[in-house]
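Trainee: Once you scroll down, you'll see the structures, which are given as structure tokens.
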Structure P
């Protein structure tokens, strides 16, 4: 497994990466033994049917912020995947960004406008990634409503290759991997691996059995495209029952359980760490500002693993 990673910076605001709290959080992350970070920088379009993407000067991390985080990671010998994430400001999941496939006056009129805007958005970050020597660029995240537009995505990839010489990956949602024909134009197959491995029970052995099924499925896809696969996102909250619905972030009534979270992490790594078709993982996620005391950790039922049993798993496994 080449990539022993974690995601950092999601929903971080302008200046956060360079702040005292942000730096402290980054240092704690580096202590886990990661050799990669996925720097998740968020921007918004107004709503899920908007065709314009604009930079928010009040909120979005600046190029200076990104440069600072990259230099801090590189000083530790850590490689970077830059992941610009486009969200919808109206609260709709980005998977619902979509437009009619035909228009009476002009075919794909809305798609053309959106991809023109999205190409400019991604090209900005591709140029920045090239300037900073960033090793990998993720060109999209869980944008299921757009993924069938094969021609547009291939054109985008071709344009990005002209300005960026590093590796390109796309992050589809789990279960959608088979729907993307244009994986062959990328360097890796990327997926959000929120598989419900605890559906048949939260025991580690049962989770391991489901992960084995997932491995066989993804290996077949890897063989088809002759590409390794990356878990661009994967994680599980420290709450009982979340291994069955690891994508969940909303159920507050679930009781705290760092044991189930730790078993989710360990069962996954037990199955995939020595799989030659598996390039690695970016766990979701390490908060831009992380807590640093046990008392807070014991009350935190989110994806964070700091000062929980899952962090012990990561430190041990990443050393292996």
Structure Q
């Protein structure tokens, strides 16, 4: 479908308004704003947001940054809440309590702590049951709201308050969980990975597909955190760009099991380009710690090659 992306951005009002209290340089607000812009103007949304940075900074009674119906839910159950509301709307339409022509979309937002970890059971359940909803993870790589503790989304060797880099351990010792592929294994119709800045068109198009695909869909969107990652607030766009150009955060989508990589860097950058601007990785550049960067690079390369292989395999099966 042909459209003018710039006109959409200019003409559609923001459903996530200015005046929120997220930190300067935070990657999450652009994520919410762009995803909600993918909603058709005439459609209504019910949004469930797990406790976390986005919730505590955007809904401070009696003020809210959300123009659609909003539910603040606990850390672990944003997906369960959204799925319950979706089921209630369906029931009320079937019993005549709501008009059948009302078009309501159901969207849940959660950080990586509330999605990769303590919310995984409710997310998995909602996806398996087949609710017509979108779940969005804004992935900032740690429990930022409660003190920058490690999560299973935290990359290996990152310095956090619960995995401090020092003489005993060199930061977090475990590899980052690949939640996007875990959601693909639920055999849902649409799963995608995107970023909040540098490629708004990519996020917009994936959001539109996710919202208007029947059934459960999932978006995993990188949302850098200046406090937890330790970069200058004005460097948010550069951090996003380096995450993609090093293939730390590939842009891809999986449509009914078919992998499509949306961007392949012509000249893939070494991972130290992404690591160097972040204070959480500064210990990796000390003399004697070169092995950490080498280990990190091997993991990124292996995951990127796995993704390339999956694209080839799933496309060849279709052919």
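Trainee: Using relative contact order in percent (Cα under 8 Å, 6 or more apart) as the calculated read-out, with 20 as its value, let me know the right label among P, Q.
Mentor: The value was obtained from structure P.
Trainee: Could you tell me which structure in P, Q was used to calculate Kirkwood radius over Cα pairs in Å, for residues 130-297 alone as 16.8?
Mentor: Only one of P, Q returns 16.8 for Kirkwood radius over Cα pairs in Å, for residues 130-297 alone, namely Q.
Trainee: Mean count of other Cβ atoms within 10 Å over residues 202-209 computed as 21.1: which structure among P, Q?
Mentor: Q
Readers should treat all values here as calculations from the given coordinates under stated rules, not as data from a laboratory. Predicted model only: the values in this text are computed from it and were never measured. Cβ atoms are built from the backbone, for glycine too; each structure is taken alone.
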